[in-house]
Structure 1
Amino acid sequence: MGLALVLALTALRLALGPALIWMAHDGRAGAPAVLVCLVAFGSDYFDGVLARRWGVDTAAVRRFDSATDTVFFLCAAWAAWHLHADLLRPWVWMALAVVALEIARYALDLAKFRREAAYHAWSAKAWGLSLFAALIGLLGFGSAVPLVPLALGLGVIADVEGLAISLMLPAWTHDVKSVLHAVRVRAEHRA
């Protein structure tokens with residue numbers, strides 16, 4: 001039952017991304033968009049907490065969680081652009097840098113490990129939290145500054161760290177909290 005609930009929470013977030021697209025397509029934001037973002041944040045938080053508590057935080061569950069985050073935030077980015085392109089234009093170069101780094105990470109991980117990473121690093125958690133805050137500011141209140149550039153800056157940092165972790169690890173590993181943890185994993189592998 002624990003695994004089913006964890007997967008349901010993750011799948012909920014997967015469904016909420018298209019809900020944001022639908023709302024944006026209809027020109028709706030405000031309180032409903034904030035509610036969607038808060039529910040998505042709650043599902044992201046609790047699926048991980050419950051998976052660890054119930055011992056079902058397997059590599060497959062972590063990979064599903066990471067892939068779901070990517071889908072949700074791609075949908076959210078489309079919705080944000082559709083509703084507030086004028087507010088986001090000054091930060092397009094940062095967004096493109098994050099997208100390029102994300103693509104580089106996926107390409108490296110697929111080439112090296114034959115699957116995507118699921119590190120759940122601290123920098124990625126900070127980035128995710130900042131993305132939710134930026135989405136709430138943007139979709140709920142029509143405000144981009146300072147949360148959007150902060151989130152994009154943290155995205156660059158998280159992706160650079162993710163690339164560094166992938167380059168350091170000798171084999172695919174999930175739940176690597178930082179580059180320092182990757183150094184330890186590499187040293188243990190050599191020993």
Structure 2
Amino acid sequence: MKITPTAISGVLLIEPKVFGDERGYFFESFNGRAFAEATGITAKFVQDNHSRSVRNTVRGLHYQIQQSQGKLVRAVAGETFDVVVDLRRSSPTFGKWLGHRLSAENKNMIWIPPGLAHGFAVLSDYADFLYKATDYWAPRHERTLLWNDPEIAIAWPLAGEPILAAKDKIGKRLSEAEIFD
């Protein structure tokens with residue numbers, strides 16, 4: 001696998017080694033030992049999540065203020081624009097965002113350490129998205145950062161108005177959000 005650090009400390013773009021031939025392809029989507037050797041991260045994943053969303057859906061930007069989750073994410077069908085926002089006050093990139101296209105075609109993954117908000121937009125007719133998380137979902141600690149906060153100014157590549165969950169419509173602006181030290 002190829003590991004590429006990003007502009008936000010701790011966030012890694014992961015390109016798996018894919019073996020293909022006339023039958024199709026094969027790759028290890030996760031191997032704990034190889035992941036630890038390549039990244040230095042010994043994450044213990046406790047929960048896997050799978051979502052399916054239609055074109056122009058925006059999910060996020062979500063985080064847990066306690067029981068903060070590290071996440072390893074990827075699209076297994078379709079294409080998404082995956083976004084993280086740094087909510088660690090002590091980070092030099094606090095309040096900054098970055099986005100990467102994840103798709104069934106490119107098979108890339110992103111490691112998102114605790115302390116960041118995460119979300120994605122669906123660019124294809126639909127997308128199936130997988131998340132491996134280092135802590136359990138804790139609804140009482142879940143927070144939502146406003147997906148279109150002008151202070152953050154994420155350049156979402158949407159074709160029209162997004163489809164949003166009720167909680168995503170009323171997310172907090174960065175200036176009002178609970179953040180990490």
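Quick note: the coordinates plus some simple rules give every number you see, no bench work behind them. Since we're looking at a predicted model, the values are computed, not measured. Cβ atoms are built from the backbone, for glycine too; each structure is taken alone.
To test your reading of the models, identify which of 1, 2 gives 0.55 for FRET efficiency 1/(1 + (r/R0)^6) of positions 93 and 125 (r between Cβ atoms, R0 = 35 Å, to 0.05) when calculated.
Values: 1: 0.90; 2: 0.55.
Checking each candidate, the match is 2.
Name the one structure among 1, 2 that distance in nm of label points 7 Å out along Cα→Cβ at positions 149 and 173 of 3.7 was derived from. Kindly include the intermediate steps, with their values, before the conclusion.
Details: 1: 3.7; 2: 1.0.
That value comes from structure 1.
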>> Using distance in nm of label points 7 Å out along Cα→Cβ at positions 5 and 157 for the comparison, can you identify which of 1, 2 gives the largest number?
In response: 1
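-26500 is what came out when helix-only ellipticity at 222 nm (-39500 (n - 2.57) for each DSSP H run of 4 or more, over all residues; to 500) was calculated for one structure; which of 1, 2 is it?
Details: 1: -26500; 2: -1500.
It must be structure 1, since only it matches.
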> Any idea which of 1, 2 comes out highest on volume of the Cα convex hull per residue in Å³, for residues 53-132 alone?
Replying inline: 1
> From 1, 2, which structure was relative contact order in percent (Cα under 8 Å, 6 or more apart) = 29 calculated on?
Replying inline: 2
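Out of 1, 2, choose the structure whose coordinates give mean count of other Cβ atoms within 10 Å over residues 117-124 equal to 23.6 when calculated. Walk me through the intermediate numbers first.
Numbers: 1: 21.1; 2: 23.6.
Of the structures listed, the value fits 2.
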> So Cα extents along the principal axes in Å, for residues 13-100 alone, computed for just one structure, reads 49, 36, 25; which one of 1, 2 is that?
Replying inline: 2
